[in-house]
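Next up: some structures, all given as structure tokens.
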Structure I
């Protein structure tokens, strides 16, 4: 078995891939890393009274990274 990552540029291409999956010729799986991160962001944002900006998230990530390397 071989795994590849593709970027779909046209909706008809997705339909072709879905048809191949229906014929059990290929298996389509969701990008686990991306979906986990999206779910985490959605969860964090839902718990906040105000929306968290990407800049705020980036700032917090940089603080954590810096603290890890200072030890």
Structure II
């Protein structure tokens, strides 16, 4: 799954559960972006690249969402 697809699914999850969702693109090194979901936050790699399964699992774990 690439980063853009993950962000679309995460945005839909936030809307479905009534959680605030925000992407801050000017935070993070290089192409990385900061994601705020509810009161949780994490950084994702460039959204235009493929997310490795382990990276995807760790991001979901940090945000407290089920793996997509």
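Every read-out reported here was derived from the displayed coordinates using simple, explicitly stated rules and does not represent laboratory data. Predicted model only: the values in this text are computed from it and were never measured. Cβ atoms are built from the backbone, for glycine too; each structure is taken alone.
Observations on the structure shown:
- Read-out helix-only ellipticity at 222 nm (-39500 (n - 2.57) for each DSSP H run of 4 or more, over all residues; to 500), computed value -20500, structure in I, II: I
- Looking across I, II, the calculation of mean projected area of the Cα convex hull in nm² that yields 4.0 traces back to II.
- Parent structure of the calculated result 0.15, given that FRET efficiency 1/(1 + (r/R0)^6) of positions 8 and 48 (r between Cβ atoms, R0 = 25 Å, to 0.05) is the read-out and I, II the choices: I
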